[in-house]
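The data blocks that follow each hold one structure.
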Structure I
Amino acid sequence: MKITHITAECYPAAKAGGLGDVAGALPKYLNKEGHSAEVLLPFYETDWLKNVETELIYEGTFPYHSKSFPFSIHRVKKSKLGFELYLVEIPGRFDRPGIYIDPWSGHPYWDERERFFSFQIASLEWLISRQSRPDIIHCHDHHTALVPFMMKECFRFDAFRDIPSVLTIHNGEYQGRYPMDVYQSLPAFNLQNLGVLQWDEGLNCLAAGIKSSWKVTTVSRGYMKELLTFCNGLEILLQHEQEKTMGIVNGIDPEVWNPKTDPLIDTNYTTTKADVGKEKNKKALSEFFSIPGDRPLFSFIGRLVREKGADLLPDLIRSCHSQGVEASFIVLGTGDPSLHNLFKKLESEYVGYFDSRLEYNEQLAHLIYAGSDFLMMPSRVEPCGLNQFYSMRYGTIPVVRGVGGLADTVIDISHNDGYGIVFDNFNLEEFVEAVKRGVDIFGKKELFENVRKKVMKLDFSWKRSTKEYIEMYKSIIPK
């Protein structure tokens, strides 16, 4: 099968979250299974893309709001990605460093709609110009959710009408909602089908994709169940389309996330030498963050936003300190400016107990996975979560709220086959109790080492998940 992924993120070229990791790994593992997968991505000005060698392979124009605009396609040369990566260049739209957020202002780009509408139209314009057509077009989140609609409804893309489209929802909170009259930006289609774009009196990109795609997936079975109950207004639509929905748990790339070979950590190690390797990485981490290395270390890596439960962390740190919990805490991430201010204040109030780096830092993230004892994920919403997989790969025990994909992938240690610490309700009391359980396990050295080795041996690789995607693709390709 030939599968084309159209996405707003793809690691390592452009990543803001889990979508980037998925789009940078799933195509690679589809190719390893003997299929042909490629990725279309906007040509951002990220550091990686500025330094990679590319070649121009196509120049053309695309229609937008009754006008014609130029675009070009560039192929990444000498790629070691494991798949072909094509970059869609649209002058004035993506020639800036941020993916969604302007790094100078900290706010979303003002022209988000124009950027991603243009990207989707240009992508289809190039695909339809090629001699060979994909067997599957796989789209990701609302940024590309209009592609299935245009394949099905727009006259100029009529040749794609019989090609199956898949839409994966990585996060149902973001839907691409706009005033209804922006439909005029799209290539011509039968206005009798205008309702396909409409949801809740406006144009909703994610809703249009759900209605138009042949298959709707999300990144865990648990998250799909949650979306059917609550999806910020789309739950009724998903219930109506339930027969074509399914959840496939994300995987991780064990070649990238491997403590034995990872060049970004202080000391490489294997399962058999995990205690020694972890101790050396923890020492490097404790020196970097100026915290003691003899206490259990609880870390948080990710976006500092409500969705991730990051707003619960300041109270957790205060509460644990006031109760005399013998632990240390570190935070790595960016997000809500008010949380940035809180964490800066906590740094000075709890020197040696808490520290943070309020930035995106891939290398430091790897060291934190390698050097921490526990990774905290107190999420309000977690479609799948990848951090728990990374942490376990490095022998770091996850402390998670049992929601979405976290409930699917972390089993509480109280069960016979358990290996993590899970709390059920989003509140401070349960979170503090979960941390205390971690401190207790840390003190039982034999138990702690056994759990550490157990999580390192678990298989959350893309090899397992890719097989499910392949079966799903085969099920919708016309016979």
Structure II
Amino acid sequence: MNRTRLVRSAAALAAALTVLTGCSGGDNSGASGETTTVNWWTWSPDQAIAYEQCIPAFEKANPTIKVKITNYNVSDYFTKLTSGFVSGDAPDAFMNSVTYLQSYAGQGQLLPLDDYISKDKLDLGQYAIGTEGWKYKDGKQYALPMDWATGALYYNTDVLAKAGYTAKDVAALNWTSEGGGTLWPMIKHLTVDKAGKRGDQAGFNANAVQTYGLGNIESTGDPFGQNAWGWLLPNDGINIPDQQNWATVFNYNDPKVVKSVQMVRALANDGYTPKLNQFTTANSQQLGSGKVAMVVGGTWEAATYAALKGAKIGTAPLPAGAAGKRALMTNANGNNLWAGSKHPDQTWKWVKYQESEECQTTAAKFNGSFFPSIAASMKALTDQQAAKGADFSVFNQYLTSGELVPCPVYNNGAALTNAMVPQFESYFTNKADESIFPKMQDQSRTLLAEGK
């Protein structure tokens, strides 16, 4: 789930990567007072700045270790990382997307953390979102979760009030593949054309919309819409991968999946949401200006919405399923050690500190741009934001209620993304019909098998 969590630009290079025999043995840097520099990479400028706040305390406690944090643009990040594997100068540790864990681990580029975890008696139970998603097929732990992310509803309180809705109404929404639950009627009522007609009134003009009920949710950034419409499906018990870990097929042709995606496209076709790529402005600007009444957005956008000027933005949980329960698909970035690092012991010390409550609290409170994986740190961030007038209680409730479920773990993520995204885009722009879904399902089976 992205800040941009799935990156296609590295797929071709990753596929052709020469497998290296990583040097996993430690060296003696620092043993005689020499200084070792640990290089850590991220694609998030916010997290780069936030984790820099942890360096002084770490270096004070470890005077022979220096930490250098480097941020690369997400469009270049994985290409540079893969090039570093080939040339032998990759960073000692780095933030990684679960999309690439399987290929990197399979290529021998990642250092298993099990021995370090056991030696230092690191309590994996402190990570509220769990650590299973960062294990490879060999059962070894290759990363620790740095953060977590899922979706939420952000809404313009003035627009909703004019339509007769309250915060309690939004918080009580549900969604099903049979008619859209109570969410779909709200979207239609919130939609207003330029003549003042609402979307559920006679005479509504879908070709002259003043305010859309919901921002566009025709996500095409990943194989199963996890950053938009894909957030809704698990709440009603619908899963595209056939199993949580190591899926063998993506069930695109499941009748409930097809019906759900049809409903999403119909919202745009009927004028209740903008069409794909209709707006060039960010969702936050659309919401603040009143061009849309609500958006399905990522938790990583919470601080942005809270800071909007000139508009009061509310936050609500994603709609529950028909049974009143949520199964919120959550993604997490992981902290990997490169198997080729010349000083893995020093690198582990930094990574372990990054993953501590002390550092996660310090970093998260610095800019609120990400939600820490440790529950106590998340609580500290929520309390800090409340003092500033921003309500993050919905997200803290997510973490403590047991509603978060890990994103599926599967092979060949980059290839699947490259293959499926253009087809979803064709469907949502009405260039393709439902006949593509059985073909996509067969294609997914082939790609998932190839990645083994």
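Every number here is computed from the coordinates shown, using simple stated rules; none is lab data. All of these numbers come straight from a predicted model, not from anything done at the bench. Cβ atoms are built from the backbone, for glycine too; each structure is taken alone.
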Can you tell which of I, II yields 12 when relative contact order in percent (Cα under 8 Å, 6 or more apart) is derived from it?
I
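Figure out for me which of the structures I, II the number 40, 26, 18 belongs to, where semi-axes √(5λ) of the Cα gyration tensor in Å was derived from the coordinates.
Structure of origin is II.
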Could you tell me which structure in I, II was used to calculate distance in nm of label points 7 Å out along Cα→Cβ at positions 88 and 392 as 4.3?
II
Out of I, II, which has the highest value for FRET efficiency 1/(1 + (r/R0)^6) of positions 72 and 376 (r between Cβ atoms, R0 = 41 Å, to 0.05)?
II
Match the computed value 3.2 of distance in nm of label points 7 Å out along Cα→Cβ at positions 80 and 128 to one of the structures I, II, and report its label.
II
